[in-house]
Each structure stands twice: as structure tokens, then as C-alpha cells.
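In C-alpha cells below, several structures.
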Structure I
Amino acid sequence: MRSTCTHLNQIHQVTPSAVGCQECLAMGDRWVHLRICQICGHVGCCDSSKNKHATHHFQMTGHPIVKSFESGENWGWCYVDHTFIEVP
């Protein structure tokens, strides 16, 4: 497991795709916490949610970095390097 992220240069200024988990909203389901893709702005539910849409988005697109989409949180996660990062 790496202690640094090698994908920070891929972070973009993004616009959220939805106010909640995009897929859960479409199917009328619930989520626990939200994550926003720092490459495209996709909002998905975390791995504590039953649907794990943020991870599924990574698996489908390869977009490596998500940020917490919870109020007051500024941490991120790199799926490829398996490390937490601070996202401005």
C-alpha cells in the first residue's frame, strides 16, 4: 500500500452530478454517506451504503479520486493508490 497518491494531477474543479447519490436517487433507494468523483463530478454512495455506487463508478470509469461529499469534510481517497488524501 502506497502512502502517497500518484494521481493528484487528475483532480479537476467539478460540478456535482446530483444532490445525492445519482443512482440511488434514480432507483428510489437510500445511502449512508456520499462521495464525489474529482475527475467528472459523479456523486455516488460510499462503501458503507448497500449499493456502493462511488466504488462502482471507479470500477466502470477508472476515475481514481473521490472526495467526501459530506458537509465540513475535506478528505479524499485514491482507489488506485489505496490512500487518503487532503483535497482542497
Structure II
Amino acid sequence: MSGQVSSDTPSDKPDLILDLKGLKCPLPVLRTRKALKPLAPGTLIELETTDPLAGLDIPHMCNEDGHTLVSSERTETGHRFRVRRG
């Protein structure tokens, strides 16, 4: 189910939270990839961004890298994503 939104509930506590606010493209994707690389498959991370392009870039990265986009939501300042490592 790579790159798709799964049925996990938003109440699932993430194993790692990344604050990527203030970073511009391509840094949110690069930092997310770097953070995911050492983690075990199935690990849930949450990231917050302010870069408007992250709304496209993070789902695309999940699809390309085989991770599951658990949720994606807009916030007052940008986006919040929950990604499960593939």
C-alpha cells in the first residue's frame, strides 16, 4: 500500500516527530528521508512543515520510496504528515 493513505487512526502515537517548519524545498523531503533511513519498517513518524510545496513533495516521496502516507492535513502555517516507514 505504498504512497497511499492508510486506515491508521490519528491517535496512534508517532515514534518520532520532525519539526521541519521554516525549511524550503527540497529540505523537508531530504530531512525526512534522512530521518526515515535508520528506522525499522513500520515506524510511524510525524512531520510539520511550512513549505507550500511539501503538500505535493511528501506524498510523492512516500510513493517513490515505498513508505505509507498515513495522514496529511493542512495546518494554520503549513502541513502535518504522518508517515509509516516502508
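What follows is calculated from the coordinates using simple rules that are stated; it is not laboratory data. Model, not experiment: these values are computed from the prediction. Cβ atoms are built from the backbone, for glycine too; each structure is taken alone.
Structural remarks
- Read-out helix-only ellipticity at 222 nm (-39500 (n - 2.57) for each DSSP H run of 4 or more, over all residues; to 500), computed value -7500, structure in I, II: II
- Comparison of I, II by FRET efficiency 1/(1 + (r/R0)^6) of positions 42 and 74 (r between Cβ atoms, R0 = 30 Å, to 0.05) - largest value held by: I
- Given 79 for volume of the Cα convex hull per residue in Å³, calculated: source structure among I, II: II
- Label whose coordinates, when log10 I(q)/I(0) by the Debye sum over Cα atoms at q = 0.29, 0.32, 0.33 Å⁻¹, for residues 18-65 alone is calculated, return -1.08, -1.25, -1.30 (choices I, II): I
- Structures I, II were shown, and relative contact order in percent (Cα under 8 Å, 6 or more apart) at 39 was computed from II.
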